[in-house]
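The following blocks contain the structures, represented as structure tokens.
Rule-based calculations on the coordinates, nothing more; no lab input. This is a predicted model, so every value here is computed, not measured. Cβ atoms are built from the backbone, for glycine too; each structure is taken alone.
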Structure P
Amino acid sequence: MKSCTKLFFSVGITLGLLTMGPSLAVGMPVLDFHLPLPKVETLPNGLKIAWFIDERLPLVDLGMLVRTGTKNDPAGKSGTVELLSRMLERGANGLTEQAFSAKIESLGATGFSNSDEESITLGMHGLAQDANELLDVISWMALKPNFNEAEFQKEKVKVAEAWKHLPDSAESLAGYVFGKALLGGTVYGRGTLASTSELNKLKIADIREFHRTQFSPKNAILMVVGRVDPVTFRDRIIAAFGSWKGAVTRTGTFSFRDPKTSILLSKKMEIEKREVLVVDRPEVPQAQVRLGFRIPGIRSEKRYALAVANALLGEYFTSRLNLIVRDRLGLTYGIQSGLTYYKDYAFFSIASATAAQNTGQLISETVRQLRLLKAGDVLAQEIEVSKDYLLGGYPISVSTLGSVANRWLNGYSFGLSSDYLNEYMPKVSAVTRESVVNAIDDAFHLDEMVIVIAGNAKVIEASLKEKGFKRVRIIQANSLL
């Protein structure tokens with residue numbers, strides 16, 4: 001299961017027996033598994049602090065999440081959030097970009113800022129003895145970025161250059177067009193950037209104004225992970241952030257659909273009759289294949305049964321798609337399914353690559369396996385194997401305090417219950433064959449599937465039509481820029 005926010009570096013220590021009780025390797029009961037939850041407080045100005053205190057290693061991670069993401073870019077100004085997050089690392093508090101970087105390096109620390117659909121995040125990782133100075137750096141990034149014109153122009157060039165190279169990779173093209181087609185007509189349909197023309201129009205004044213309206217203490221949460229004295233460090237936080245003022249100024253979000261990649265999903269029809277998008281890369285011998293459809297969102301109780309369904313279909317090495325499409329038919333080196341959750345949207349997807357002339361066969365067999373699942377062809381043994389896989393992997397995925405903090409923050413951002421981390425294992429354990437079959441029947445809208453392929457369009461189209469996929473729309477890669 002994928003989600004969208006990553007804030008911390010690992011603090012480098014596994015939670016192990018100190019917080020989990022007996023090891024899973026010796027048959028730990030699910031009910032004995034309990035992850036630490038943070039103490040959360042709110043300062044008078046509205047800034048929330050989440051404390052994950054751990055004294056065992058002399059390390060600390062500090063991070064801030066601002067609940068504004070790329071979906072909040074102003075109309076006609078896509079790229080605003082991307083450029084803002086980049087500028088936070090390009091000098092602050094009057095320090096040039098070089099001096100700012102040297103300050104962090106002098107502490108032996110590492111830092112970052114990034115953005116996604118839902119948020120802007122910035123963080124610092126270093127020694128606990130330097131926690132006060134690391135906090136100062138975080139506060140400079142959040143409250144006192146330089147927004148230097150020359151640095152801004154450099155970042156615009158970098159973004160534009162990366163965009164120009166989109167057609168160089170069939171894998172990138174397939175993922176990009178798949179996202180555009182599937183998310184079209186939603187608040188996530190624009191992505192990071194709608195076009196280079198919008199990027200070119202952005203001014204440093206746009207970035208400054210967006211920062212002024214969105215960086216508010218009431219729109220942020222500060223995470224403190226690792227070894228600090230919460231009493232004295234709280235005083236330092238108040239000194240750094242206590243004077244920060246501002247109300248929450250919400251930007252309007254709007255649905256966006258790119259006509260170049262648009263597929264109308266409201267008209268229900270058989271998969272073979274739906275339009276398939278093929279991005280032409282004639283010189284590429286392999287076809288990159290992406291297909292998927294919308295599923296219930298992160299707040300649905302069906303997400304646990306769907307996690308099991310996804311695992312048995314294509315998440316692990318011996319899952320159904322890999323056994324059949326890869327091992328039995330030899331159509332690919334690998335095929336994987338996944339669940340992706342945003343705050344207000346979720347989708348199921350399958351990704352693979354195959355020789356261009358085998359594209360139709362790979363998609364046809366993949367669709368056949370989805371139809372079998374939809375028809376209730378699910379073995380109880382498959383359910384149990386998939387549950388064991390998920391239950392065994394979860395403790396590894398939260399084996400450091402930083403990974404626990406990241407997962408907790410995802411749940412907080414998405415409005416899940418405060419203890420959702422500790423609900424995962426009992427709820428996965430409680431999944432039955434019946435609940436998986438019901439969840440698939442409810443969530444797998446195969447007649448709304450989006451199929452996108454990148455590769456040699458002439459060969460791919462012939463392969464698709466041979467397998468009954470008659471409607472093919474060819475997109476020239478350069479037309480996407």
Structure Q
Amino acid sequence: MKTLHSLPSLRINFITLGCAKNLIDTEKMLALLVEAGMALVGSDDQADVAIINTCGFIAMAREEARENINYALEQKRNGRIGHVVVTGCLAQYWGEKLADEFPGIDAVAGLAARENIAEIVKKTAQRVPVINHQPPPPLIYNERFNHQIFNDQIRLRITEPCWAYLRISEGCDSNCTFCTIPAIRGPFRSKPLGAIIAEAEELITDGAVELNLIAQETSSYGIDLGHDAQLAGLLRELNRIEGLRWLRILYTHPATVTDTQITAMAQCEKVVPYLDIPLQHINNRILKLMNRRIDRTRTELLLAKLRESIDGLSLRTTMLVGFPSETESEFAELLDFVREFRFEAMGCFKYSAEEHTPAARIKGQLSEEVKQERLERLMLAQQEIAFEHLDSLIDNRLDCLVISEAPPETITTMELEPDRKWFIARHSGQAPEIDSECYLSDDIDSVVEPGVIVSAKIIASSDYDLIGKIQKGVTNNAG
């Protein structure tokens with residue numbers, strides 16, 4: 001048998017699922033694999049090992065993971081893939097249960113095994129594929145993820161070069177009754193301030209001009225560090241970094257957003273007027289059942305303060321419909337609230353009864369039909385609000401970060417003028433991957449590069465996207 005050191009360069013096919021936290025884990029693992037001398041190949045290429053970084057947060061995410069695992073195992077049976085490694089949140093959450101459900105998986109590596117992914121892949125590649133037509137038992141790496149706060153520096157980024165995610169903490173102590181995150185990613189723990197600053201500077205040096213702060217709950221940053229560096233202090237430190245142009249805050253919790261944080265958001269010129277603040281619901285009884293630690297009155301006071309304190313603020317929220325025992329009148333209260341407050345952007349999920357969570361034991365679980373009907377009603381109401389918001393932006397000038405040149409097929413699909421050069425961009429009220437985009441035109445002979453912030457006049461909208469023209473003489477070098 002070949003030793004670990006004598007193995008030829010392994011060909012790795014990597015699939016990443018789930019949220020931005022998972023994406024950072026993927027980028028770090030890719031860097032570790034390449035550093036170990038392995039070659040990354042596309043999904044259509046033959047591979048020695050396929051790695052699937054899974055999400056396990058809700059039933060829909062688990063189903064997506066199952067589909068990808070089944071496809072990889074089919075490719076393994078067809079000889080296009082040699083071995084299959086499953087990592088990420090679902091690997092952490094289910095461990096051996098995942099291996100039992102999918103005979104043929106070669107290794108299950110939980111979140112705590114991230115730093116050892118190269119060694120795990122090497123060991124996996126040595127396994128004998130089949131013994132008497134029965135797959136050998138998988139390698140299991142499933143240490144609890146309760147104490148580690150990994151350093152995310154030196155990542156092989158797979159986002160566009162001009163923007164990046166920056167993780168500031170890990171885990172969660174909120175204990176919402178519907179949520180599995182504490183069971184998967186462990187208790188809340190902040191990344192040291194110095195490590196965050198070093199990572200931010202590395203990302204800027206690597207070409208990023210926009211950093212998007214992420215965590216399970218960014219607004220709790222620093223409460224466990226025993227000093228004044230909490231989120232407000234972190235924002236002020238990041239605001240000093242040369243070369244950073246936009247700083248965006250995602251994943252805050254309404255119960256932990258403070259006046260000090262709001263003041264810092266308003267005063268730091270690099271913090272864009274955007275806040276992602278998942279509310280989940282507005283009815284007091286449902287909020288209490290969810291253990292959200294906030295009621296409607298405090299929520300409305302907070303939202304009003306945010307609007308008053310931060311000029312031009314775009315607010316994104318997330319709602320959860322069909323929570324156990326949610327009545328029609330309680331859902332109607334949520335629907336009316338969304339119509340009245342008019343969030344610039346909103347996502348919505350159907351409640352999913354998660355194993356071992358308190359909410360799964362609440363009497364009055366609702367049918368899938370009721371949950372789906374409520375989700376559709378809420379999103380139709382938000383669609384009307386979003387389209388009216390887009391209309392209000394027409395004829396305005398917005399600063400936009402140019403992400404990339406628009407591909408020809410996009411220009412054709414959106415019926416844009418074919419004799420102009422088009423760019424995909426985002427204005428400050430659009431977060432990457434979850435919000436809509438801007439399509440900006442410019443003369444073919446002008447020079448506009450990704451990573452530059454331009455002023456654009458908005459001339460139209462198309463579904464959730466905006467269409468605009470870059471204004472001459474007002475392009476800003478984002479470096």
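Tell me which of P, Q gives 23 when you compute relative contact order in percent (Cα under 8 Å, 6 or more apart). The read-out was computed on structure P. Looking at percent of Cα pairs over 27 Å apart, for residues 127-278 alone for structures P, Q, the greatest value goes to P. I have 4.2 for distance in nm of label points 7 Å out along Cα→Cβ at positions 223 and 447, calculated from one of the structures P, Q. Which structure is it? It traces back to P.
Quick check: 25.0 is what I get for mean count of other Cβ atoms within 10 Å over residues 119-126, calculated from one of P, Q. Which structure matches? The correct label is P.
Which of the displayed structures (P, Q) returns the greatest value of percent of Cα pairs over 18 Å apart, for residues 231-390 alone on calculation?
P
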